[in-house]
1. Between P, Q, which one scores greatest on distance in nm of label points 7 Å out along Cα→Cβ at positions 38 and 118?
2. To which of P, Q does the computed value -17500 (helix-only ellipticity at 222 nm (-39500 (n - 2.57) for each DSSP H run of 4 or more, over all residues; to 500)) belong?
3. If relative contact order in percent (Cα under 8 Å, 6 or more apart) is computed to be 28, which of P, Q is the source?
4. Taking Rg/Rh (Cα atoms, Kirkwood Rh) for each of P, Q, which is largest?
5. Comparing structures P, Q by percent of Cα pairs over 19 Å apart, for residues 14-69 alone, which one has the largest value?
6. Given a computed value of 1.00 for FRET efficiency 1/(1 + (r/R0)^6) of positions 6 and 54 (r between Cβ atoms, R0 = 35 Å, to 0.05), which structure among P, Q does it belong to?
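Throughout, read-outs are computed from the coordinates displayed, never taken from laboratory work. Values in this document were obtained by computation on a predicted structure and should not be read as measured data. Cβ atoms are built from the backbone, for glycine too; each structure is taken alone.
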Structure P
Amino acid sequence: MKKWNIGWGTIAACNMKCQFCYSKERRKVGAPLGLSDWIKFIDENHDKIGTINYGTGENSISDDWFMLIQYIRKNYPSIRQALTTNGFLSERIKDVELYKIATEAIDEIDISLDFCIPEKHGELRGQKAAYE
């Protein structure tokens with residue numbers, strides 16, 4: 001059976017104000033789905049899912065996102081999980097428990113880096129310290 005490769009923005013929240021952001025409008029409308037909704041989707045579709053790449057907002061802002069990836073790894077270990085992050089994950093995993101969850105659950109991490117010049121990258125991302 002062919003498996004899905006899902007690009008999933010579980011949250012629209014972000015710690016940056018990128019000029020190109022397509023999810024900032026989503027932050028203004030409607031209530032977001034939550035952990036129970038995400039788990040229901042996974043439980044109902046796990047046999048069809050090969051990979052998930054979490055992107056769109058900065059997923060690592062959400063404590064519930066860490067619970068989701070842990071749940072998937074524990075219950076459906078064949079699903080490969082990846083994260084596209086603006087780098088904020090490095091702040092979140094200073095917490096030992098979150099570090100443990102992330103390193104056990106995530107198979108791949110992609111960091112969005114637009115420019116190798118810190119000032120240009122920070123300007124595009126709407127935050128001076130974005131490069132760091």
Structure Q
Amino acid sequence: MYAPADVVDTVNRIRPPNSITSQSMAAAQAAVGDTEHLDAVVTEVNRTREAFCARARTLGLSVSPSAGNFVLVHFDRNVQQSASRVYAGLLEQGIVVRPMNAYNLPDSVRITIGSAEEMDTLADELRHLL
């Protein structure tokens with residue numbers, strides 16, 4: 001929205017949280033309707049997720065089963081490379097994962113599945129940190 005600041009302020013007070021534009025909604029509906037593309041994306045996410053999980057396990061990490069576009073990776077709190085240290089180390093490399101402290105899982109991070117190349121980079125950084 002392009003408008004004077006006071007109008008934008010008023011609209012922001014009454015709009016629902018996390019609202020999206022009608023153009024965004026139309027694009028999302030079109031994307032969901034493209035089942036061929038959707039199937040290809042799901043297949044690629046599944047393949048990339050499983051490959052990353054296998055690499056994480058070779059590093060001695062525990063990974064919760066997942067059927068989504070993210071995984072929950074668990075670290076041993078009794079070793080030097082706790083989840084918080086790994087989170088900080090990854091962040092220094094420009095890799096953002098989500099610490100799970102707020103969910104009472106202080107030894108875990110949530111990792112969204114990206115491209116195969118991105119996940120290889122992440123696995124390499126994890127290997128380096130561990």
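1. On the way: P: 3.2; Q: 2.1.
Biggest value here belongs to P.
2. Values: P: -10000; Q: -17500.
Computed on structure Q.
3. On the way: P: 28; Q: 20.
Corresponding structure: P.
4. On the way: P: 0.98; Q: 1.11.
Largest calculated value belongs to Q.
5. Working: P: 38; Q: 54.
Biggest value here belongs to Q.
6. Values: P: 1.00; Q: 0.05.
Here the read-out was taken from P.
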